[in-house]
Structure P
Amino acid sequence: MALAGLFLLLFLPVHLAINFLLLKSDPDPFNRAAHFMATFPVVKIIEIVLFAALIIHFLSGIYLQIINWMARPVRYSVASRTETFFFSKFMIWTGAAVLTFLVIHFFNFYFIRLGLVEGNPEDFYSVAHDLFKIPEYNIIYLLCFILLGLHLFHAFSSAFQTLGLDNRIWKPVVDAVAWIYAIVIPAGFASISLILWLFR
């Protein structure tokens with residue numbers, strides 16, 4: 001689960017960098033980037049690995065959550081104080097919110113590319129701009145990225161803990177990078193949404 005999660009973490013900055021092209025008035029750079037990501041053979045192989053990592057990550061998360069519930073079917077009457085990040089207790093739910101967003105995202109973009117949903121796969125720039133004009137879509141988009149940020153912080157720290165980087169030297173560094181990543185990446189996506197919604 002940790003390795004699959006780390007692979008997914010590497011994908012998000014790439015996706016964000018491409019999405020910033022939506023802020024250009026010229027649609028060609030974004031459409032060319034989207035076309036490249038959809039057709040370049042190496043990227044298509046990475047896409048398969050990405051989907052595999054996504055499935056492994058979510059199934060592992062569900063499995064571990066069920067194991068935890070079964071291990072303690074009756075909750076403690078008094079909550080214990082630990083150093084665990086508060087939202088670590090809600091990872092299954094923030095993960096479910098992210099999964100819900102991904103399903104919506106697939107319908108709006110990936111399924112168009114596959115020909116399962118009506119739309120122009122060579123003009124995702126217009127598709128994105130049309131979506132960001134819808135207030136309800138933006139609200140869902142922003143809410144999901146807030147939850148993603150909460151999910152990412154604990155996910156980042158936990159992945160490195162699983163890999164053994166949880167000593168006194170590495171833990172402060174990992175936690176600092178986790179905070180930066182969990183704020184900058186969702187904030188980047190959210191800023192694109194807000195700019196296109198409110199100022200375009």
Structure Q
Amino acid sequence: MDAFKTFTGTVCAVDRANIDTDALIPKEYLKSIKRTGFGHALFSDWRYNADGTDNPEFILNQPKTQGASILVGRTNFGCGSSREHAVWAVAQQGFKVVIAPSEGGIPAFADIFRNNCAKNGVLTIQLASEQVDQIFAMAEAGGPLEATVSLEEQKLSFKEAEFMFEMDPAVKEKLLLGMDDISESLQYESDISVFETAHDTQLGS
């Protein structure tokens with residue numbers, strides 16, 4: 001997994017709450033476990049017409065969101081089933097960041113979705129509801145909306161506004177280092193080898 005770096009990208013704001021994993025990637029795409037080729041399936045039920053053509057009304061198909069790398073939604077983003085394919089689709093579409101608000105006890109993200117994002121190099125940012133409202137207003141105001149994301153500074157910067165966000169220190173470090181669960185385990189490869197050798201010796205005695 002690539003290390004997360006400060007970048008400037010275009011925003012795609014999907015103004016819906018409770019965007020579940022079936023909306024992110026419907027069940028018919030779950031047959032493959034290759035972890036590649038899922039980007040086109042993101043939001044497919046909303047993104048495409050029945051004949052497979054693009055639905056021009058859906059925000060991801062509009063000119064101002066082409067090449068977008070920052071996805072914004074409403075509360076409880078990524079709820080539903082635990083399918084990791086949903087995060088693969090988000091990442092493979094080109095999104096590096098997903099932003100959502102918490103409000104009235106409703107979480108910004110479903111826990112499993114948030115954890116899967118961290119394991120796949122996608123940064124989830126929780127903001128206050130009024131801050132996300134401001135982002136939606138800016139996104140609707142005109143042409144493409146750009147923002148700069150600095151994980152190191154935990155800062156999201158727009159031309160008209162700047163928001164700081166909280167971050168779990170352990171998740172932050174892993175994203176900045178580009179470290180997934182496997183690479184984290186490999187840090188202890190020599191210790192694991194010593195343990196396995198001792199274990200095999202005990203079994204053979």
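Which of P, Q yields 25 for relative contact order in percent (Cα under 8 Å, 6 or more apart), as computed?
Q
From which structure (P, Q) was distance in nm of label points 7 Å out along Cα→Cβ at positions 126 and 158 calculated, if the value obtained is 4.3?
It traces back to P.
Assign the value -25000, calculated as helix-only ellipticity at 222 nm (-39500 (n - 2.57) for each DSSP H run of 4 or more, over all residues; to 500), to the correct structure from P, Q.
It was calculated from structure P.
For volume of the Cα convex hull per residue in Å³, for residues 46-149 alone, the calculated result is 117, so let me know which of P, Q that is.
The read-out was computed on structure Q.
Values in this text are rule-based calculations from the coordinates and carry no lab data. Every value quoted in this text rests on a predicted model; they were computed, and no experiment measured them. Cβ atoms are built from the backbone, for glycine too; each structure is taken alone.
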